[in-house]
1. Out of P, Q, which one gives 10.9 for mean count of other Cβ atoms within 10 Å over residues 137-144 as computed from the coordinates?
2. For Cα extents along the principal axes in Å, for residues 121-304 alone, the calculated result is 49, 39, 30, so let me know which of P, Q that is.
3. Given that helix-only ellipticity at 222 nm (-39500 (n - 2.57) for each DSSP H run of 4 or more, over all residues; to 500), derived from a single structure, equals -23500, which label among P, Q identifies that structure?
4. Comparing relative contact order in percent (Cα under 8 Å, 6 or more apart) across P, Q, which structure shows the greatest value?
5. Out of P, Q, which has the highest value for mean count of other Cβ atoms within 10 Å over residues 169-176?
6. For mean projected area of the Cα convex hull in nm², which of P, Q scores largest?
7. Among P, Q, considering only mean count of other Cβ atoms within 10 Å over residues 89-96, which has the greatest calculated value?
8. Work out percent of Cα pairs over 15 Å apart, for residues 161-224 alone for each of structures P, Q, then name the structure with the largest result.
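Rule-based calculations on the coordinates, nothing more; no lab input. These figures come from a predicted structure and were not determined experimentally. Cβ atoms are built from the backbone, for glycine too; each structure is taken alone.
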Structure P
Amino acid sequence: MAILILVFITSFVVVLYSTPALIKVAVLKRLIDLPTEDRKVHKRAIPTIGGIIIYAATLFSFSLWYNIDDLHEYDQIYESVKEFKILVATSLVLFFVGVKDDIIGTAPVKKLFANILVGLILILMGDIRITGLHGVFGVEEIPQWGSVFLSLFTYIVVVNAMNLIDGIDGLAAGVGLIAASVFGTWFIFANEYTLASLSFSLAGALLGFLIFNFSPAKIFMGDSGSLIIGMFICVLSIKLIEYPVTRIDDFWIHISNPILVIAALSYPLTDTLRIFVIRAIKGQSPFAADRNHLHHRLLDCGYSHAKTVIIIYVFSVVTVGVSLFSYFLNPSLSLIALLCCCGLFILIIQFYYKAAQKEKSIIK
């Protein structure tokens, strides 16, 4: 347990003390985001390469305290080292794709290709994949081809969902912090300290970054941050879903793993699904940038950046709480309850948004 505290503190301190220097370098080298488009909500030039320090701190802390001494069987050591190697290799690919996009821009198709490449490496070489639905809709195991397809689809959705919600101060970092903390806590109860270390190294880095990214933001994470966060979160999600039942204690064995993961990622998944449906109806590209996100709706209701992200934080925590009721329900009913919670959240925001728009029209 002490090692996890060290992991968290290490990544937190690295970000806390390195970010001010990164901000100075970004300003001097003009690596900044200018508010030149209507969809952008900031009003001044802000550095965009915060993802560099998030990635560096997470990888440094995880590698520094990476411990295989507790693994006594050869197979366990081999699998642990293999996953570590795959994780470093794939994260480097996404990191450099993100940095390029932050500095000179990258076409959405090229980013999608990079995501598919990284996803296939994780699935086919790292064997980090979803092998079944674990009781959701009564389905347990699925064929290998279905496993590969579902895992790749899940990876692309989660990574892009984290990327799409990085639209206002503190949102992606805060949601990522909540998800990483939930996963880390779960892995502690499962006595899986390697994955708990990855979770808390990411959580520590994101908490440190939030100090500079919470409204009013002094720096943005950019794609170099959101893509990396999405990848780490997706890997942790799949490992949690696929964790052996025989190694889970009596309480958590009754909590549906897929439902817990979906709950921890409730906001990015809800917002992404909603925005893709809207764009499909309008005949737009699913990757086209706009101001139709739920967080933009909350801003248009008159809420500040800080209040908007706090509302979303609370929603994320509530959905995690709802997922714990799967202890009493079967996985399918738990999923329905979770979807109802997400649907209600959308309806409430739409109600207040329409009321705010109506009030503005009356004033005019």
Structure Q
Amino acid sequence: MKFSISLGDFQKAMQRVLPAIPPRSTLPVLEHVFCTATATGLELIASDQEMTISTSTACMVEGQGTVLIPARKLNDLLRSLGQEGSVLVEVSTNLDIKFSTRGGTFTMKGMDSADYPQQPVFPDGENARLSSADAMKIANRTMFAVSDDEYRPAMTGVLFQFRGNHVVGVSTDSYRLARVIIRGGGFPDDLDVIIPSRAMEVLRKVDSDVEMSVTRTHARFAMHDTTVITRIIDERFPPYENVIPVDNDKIAVVNQRDLVGVIKRVALFTSSTSRQIKITLMPDRIHVHGEDDESGSNADESTVCEFTGAESFEIGFNHRYLEEALQQLSGDDSGMVRLSFSSPNRAVLIEPTGEATDILILVMPVRLS
């Protein structure tokens, strides 16, 4: 087996499959990338048996073949070599893998590709097509609210609800909830599926439209040179519609960037344990207060807003939850966001002023101490 490839192309291909490499596995073979050189180029496959990623890239092949290469060592080598120039890869009969560049040679030991678990053929499923922008929109706007609680597995992924002329993406960790609606056509009429967060991370950086296929146990995302197959989360997602308030009558419209800046600065003076801030709303100002009893530090800052529905209103939040929620809406052209409240112990709804029906974020308050 022998091929020559651009360092830049090799690096990009490795970065695409690396998310499927387990940090440590009881099967050492899974810590390797399955490398195949064919007449048409180079194919890489990585899998942890929950998620499999395959990708292809162009290269000059002098001798076809397959080999398993230690994934992280290969990635570290490629990163250290930079993106300029090319590398010649030669695999001997005893599986020594030699990498030759203009400046030097590097050799590592490979494994026989026959030892790699056989990849099952993906069966026919229900299909949907997402543009790259829509796929990234769902992933980028929902991932911050995915739970890491292994005892509530349904909440460790993103729910996709296909409803014919639109698809809804939802995530929640019980403290926050994010909902994104993509409108279009040609979606399945009634399909719900929970995609694990690791697979969703791949969708945050797609560079082509995504063909999605779903079976009873797995989902596949096919891009122009990369395919991701993941086991779906076979659990019931919480009935999230029930927690979205419909009667929040106190409305604040504020510049997103200004409010995030205020929260960031005040947060420096809060308790690292509670992370609590107090929000006070007045007709033309929003005040943010934070304090830390242990260190004796405190901070107050305000910025302009338009507040209607009450003369004044106070509510407490975990500053990290509120800040992260606001940051998901930074792409709104007007720069303004709408926050709607009802009472100090009920959730706030946060929406961009320009597309309120398409993006909605909910944050639960904390009791002011």
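1. Working: P: 10.9; Q: 21.0.
Going label by label, the one that fits is P.
2. Structure of origin is P.
3. Details: P: -23500; Q: -5000.
Derived from the structure labelled P.
4. Numbers: P: 23; Q: 12.
Comparing P, Q, the top value of relative contact order in percent (Cα under 8 Å, 6 or more apart) belongs to P.
5. Once mean count of other Cβ atoms within 10 Å over residues 169-176 is worked out for each structure, P has the highest.
6. Numbers: P: 18.6; Q: 22.1.
Greatest value across P, Q: structure Q.
7. Details: P: 18.0; Q: 14.2.
Max of mean count of other Cβ atoms within 10 Å over residues 89-96: P.
8. Values: P: 51; Q: 60.
With respect to percent of Cα pairs over 15 Å apart, for residues 161-224 alone, the highest-scoring structure among P, Q is Q.
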